[in-house]
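Scrolling down, you'll hit the structures one after another.
Read-outs throughout are calculated quantities, based only on the coordinates presented, and are distinct from any laboratory measurement. Because the structure is a prediction, the values reported are computed rather than measured. Cβ atoms are built from the backbone, for glycine too; each structure is taken alone.
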Structure P
Amino acid sequence: MGFNRPITIGEIDYANAWPLFYGFEKYAGERNFEVKSRVPSELNRLLNVGELDLSAISSFSYGQYAKNYMLLPHLSVGSIGRVHSILLFLKEPIEKKRPQRIALTTASATSVNLLKIIMEMRYECRPDYISAEPNLEAMLKDSDAALLIGDPAIAASRRSQGLYVMDLGEMWNNWTGLGMTYAVVAARREIVEQNAASIHSVYEAMLATKKYNLEHQEELVNLALERLGGKSEYWTTYFQSLQYDFGDKLQEGLTLYFRYANQLNLLQDEVELSFYKEQSPQKGE
């Protein structure tokens, strides 16, 4: 009652989230909403402080504030195997030499902590970590390795001659046999309670957006060629490799990720996945 402002929605500003958001306005129609496009770390902050009502956020950020959020079912960015845009660039192969210093992107918490989990629990390696802007050459100037995500990782992979590149999605899958969910879509609990009708309509619009985009991936490929360059074969493989349904194998992988993060004190509390229940709003809401 008395909820008279637009629903504010956070959109991840990377190609890997296009299937969830590209063309959303067409399906949202006349609904009262405002979309803000940012990198994941900024969306994490905005949802946490209440400047967004609903947003795609880093999975790790959900783990930090799970008591305040509800997950929207069937909406995520994940992979079962290679993800192509969360990449560790190393000067020497990890089998030959464990990195002693790794430069980290500041854009996403999920990938940073996924790397820390893999380094410590799979490779028994505890390097020093430093935060850095996403510039591969600058990051590697004083580090043995560099972690990049999203579009900057894709661009850097095209000029990575002489470096050893490890895909974190592939590393996680080879180690655990599970998928990994990098981003989820979450709504603040009080907004779901205060404005169920608007949240329901936005949710339905996002599902319709995803359905159309996954059925018309050639449009996303053409958009990627226009905005980011590269070759159509790469982008076709890229979008086909990603998972957007938040299915059982991805949920199981994310639950394991949270358990490991808790064991390493990266997260202070145990995390349960709490979902928004799909139901039509009651008349009068």
Structure Q
Amino acid sequence: MNNKLNIYLFTIPALLVLCIFFIYPISLSLQMSFTDFTGVGIGNDVGLKNYERIFSRSRYLDAITITFAFAFIVVVVQNLIGLFFATALFRLPRIRNFSRAALFTPAMMSFVIVGYVWQFIYSPYSGGLNAMLVSIGLESFQRPWLGDPSTALFAITAAHIWMFVGYSCAIFLAGYANIPTDIQEASRLDGASSWQRFCHIEFPLLAPSITINIVLATIGTLKTFELPFIMTGGGPAGATRTLSLEIMTNLFGRYKFGFASALSIVMLIVIVVVVTLMNKYLRNRENNT
């Protein structure tokens, strides 16, 4: 009995932190989302007006669509490239440690630094990307990457992928380290090619790493704010205006605390639903492999 009591007592600090920094802010945001609070004074109760505004105006529905598009591109491409690098480095142990550190370095950099560096690379006048296209005779592909609505979102996703592909690669390499060496050796003795080992042995056994990478990347991209804010500010023509950027704009730009809280609750519900369904599917996949 005393042991159980001690266990419960040890959980109290964690529960306090959870309540103060997680449950209380969410409950306060939920309460505020039904008001027209502007940050000063007392907000008036407006019922579901804030939520009706979100789902009745194309601006906010477009922001949700852009957020999903950004998340889908980043999650798919980032994990494919990360898996490619991890597979290559697993087979090249001499350069594995150095390459892993080099790939992981961008993930430790500030979003502000990465945003401004890539903003300079995409510059239509003195940027490195257009200059490289000219040097290799592809002048026709030059364009204002961040100023064109058709390319701005893809340009930001490329910067995000560059920043975090090493993070995905590190998780995949950790998954490779957990593959029993005797299975690898047995497959080599049986004459399995590198591609056959990857398809029939390595990829199925990497299921836990795939689940972790996809879930973390999905959570991170669905709430992305920094790079769109730094590189384009949501432009051009709203092509990179994500849901998080809309929240920050309404909160600190227009002082619509109630409406921004409603957007936050919508984003929270979207993330929880998507990640829960995705995690359930991926866990079932792990059990079936």
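Summary table
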read-out: Structure with the greatest value (metric distance in nm of label points 7 Å out along Cα→Cβ at positions 79 and 151, set P, Q); value: Q
read-out: Structure responsible for -22000, with helix-only ellipticity at 222 nm (-39500 (n - 2.57) for each DSSP H run of 4 or more, over all residues; to 500) calculated and labels P, Q on offer; value: Q
read-out: Highest-scoring label, criterion being Kirkwood radius over Cα pairs in Å, among P, Q; value: Q
read-out: Origin of the value 21.6, where mean count of other Cβ atoms within 10 Å over residues 39-46 was derived from one of P, Q; value: P
read-out: Identity of the structure behind 1.00 (criterion: FRET efficiency 1/(1 + (r/R0)^6) of positions 71 and 167 (r between Cβ atoms, R0 = 30 Å, to 0.05), calculated), options P, Q; value: Q
